[in-house]
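Coordinate-derived values only; no laboratory data. If you're wondering where the values come from, they're calculated on a predicted model, not measured in any experiment. Cβ atoms are built from the backbone, for glycine too; each structure is taken alone.
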Structure P
Amino acid sequence: MRSHRPYDDGMTDGTVRSHAQGMAADKVLAATGRTPEDWYARIDAADGRTIGHPAIASWLVDQGVDSWWAQGVTIGYEQARGLRIPGQRSDGSFAVSASRQVPGDREAVLDEIVPVFTDAFGFPPTSERRGGKRPSARWTFPDRESVLLTTEDGSRAGTVRIAVQRERLTGPERMPDAKAELQGLLVGL
């Protein structure tokens, strides 16, 4: 595929990071007016340990928190309180992701990488979405696991961020191998 990647930002590392590792407290404070720990105490007072993810996120929005930040604070709370481990989704399944940035155009990059993933998985995408800000392809496996591949504008002009996520993993023991597989597919691009 590409032999020269002057804007390559590399790939994510092999670990599944906690939400707190990916969302700095100072950024939460700047965006929401409160630190994560302050929000966690308030969520505790609102019975957060028992009301569930959708109710917590909705409560945060009612407190004036932007919906994107409400999701982030909710996930951070659930992980901090032991209600969810890193990589676990609110439905109890697990997911891992990897990404990299390459020169190009969203659609052209997707056209280049779909065959790579198709060859690796042995079947074409179950669905594709073209156009828009995040063209994508999805492969759904018989065990219901799926891979979602998206392309979007990169952080630098003329670049594309490729993001791939393996979803609906049945347990945390699947995460290291699934993550390694995604990274392996991206490394050759």
Structure Q
Amino acid sequence: NLHPNQVAPALRPRFDSALAFSPKVFVLVSILASAFLCHFVAPNFYNELTPGEGAAADAGPRKMKRFSLLTVSSFALSAVLTGVVMTAGFLTFGGASDGYILNNYAPTDRLAQLARVAIGSQIVFTYPFLHLGLRESTTALLKAVTGKAPARVPTSIGIITLVTMLALRVTNLGLIAAVTGALVSTSIGYILPSLMLG
């Protein structure tokens, strides 16, 4: 960090022996559970994937093979990139690593500013994509509970309002990722499938 005086003392690099057995490792595991959960639009990806060249009779198995290759390679690339970024962040800041690692950098750090802009842009441009899934799930839930589907526009406005209010109150992105991973991702990945099959 080129500007240590502009960073809060708690966010400055810190390395000590106590870090090796920190209970914070469970927060990391929760975040990773969320990071490597199958995406809710995976069925859409599968449906839009072409089976490739070959006879129509074996199009299904070819399509599944391509989807499996795509999934494995995507998860492998994500794992490598995640590992590199986590390692670099920890080796730079040690025990002071924040859940949102860019908080460890000074506000005037040019590369950190660029990274903040990139992350902000990513959030803005993927929000409609994520909102669609949330709106569809909310609509299906409300329809199951009330017996009729709610109007689309009020549902969207309600969701956007709720999410915006939460975003204004919650500032620790690491906490959000950890709670989501610990509760939602593990439920979707391990608990709900066994309940559905059992």
Structure R
Amino acid sequence: MKYQQHILIVLFLIVIHPSLIIASEPLTTAKALASGKFKGWTYGSKTSQNQIDCVQFVLAVVEECMSQSLGEETRKQLLISNLTTEEQKMLPTLIQMENRKIRGIQHALVSIKRGKAVRAEHARSGDFIQYWIKSKNGEWFGHSGLLEKVYTKDGIIEATVFGSHKSSNGISTSKFKLNLIGADRKIFLVRLM
């Protein structure tokens, strides 16, 4: 009888605090998906044509790590597809203000208590990232993935990003090191719990 009470308490805690469920290591999972389920896929948003974009790949990794599908609202947060028409028109302002709706994976995981926001100086391999960079012409562009390797030297924090990249037309490690700190960028990191 006491054993059953313990099981009920554990189940209750998992329902109340889903972060108690152990998730698999994200980078290992991402690489397994890249070499398995998504092997040969190219960059794009048409899954029927074996295409996957950056946020779709991040979503697949998260759901595989958690061994469950995310709810509709959480998926929209991660995919940044929850913006109203008005918000879409003011996207640059939302980015500049670091509005929670443009934080993608960070906002999604924190809102369901399955992620912890991480500052750049605490970044490590396997952390998820949503970032926005302001180009020289003033336009913002965004990308999402996982930090593969983090480099710190002389106060500069850089990382390679593993994910689905337009520049490589598929899932790979970025050919560049992304500076995680700078006035021309908004970086949102989250660690899966």
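On distance in nm of label points 7 Å out along Cα→Cβ at positions 66 and 82, which of the structures labelled P, Q, R is highest?
Biggest value here belongs to P.
Given a computed value of 34, 23, 13 for semi-axes √(5λ) of the Cα gyration tensor in Å, for residues 58-145 alone, which structure among P, Q, R does it belong to?
Q
The value 32, 20, 15 for semi-axes √(5λ) of the Cα gyration tensor in Å was derived from one model only; which of P, Q, R is it? Computing semi-axes √(5λ) of the Cα gyration tensor in Å on every structure in P, Q, R gives 32, 20, 15 only for P.
Name the one structure among P, Q, R that helix-only ellipticity at 222 nm (-39500 (n - 2.57) for each DSSP H run of 4 or more, over all residues; to 500) of -20500 was derived from. Only one of P, Q, R returns -20500 for helix-only ellipticity at 222 nm (-39500 (n - 2.57) for each DSSP H run of 4 or more, over all residues; to 500), namely Q. When mean count of other Cβ atoms within 10 Å over residues 74-81 is worked out for each of P, Q, R, structure P gives the greatest result.
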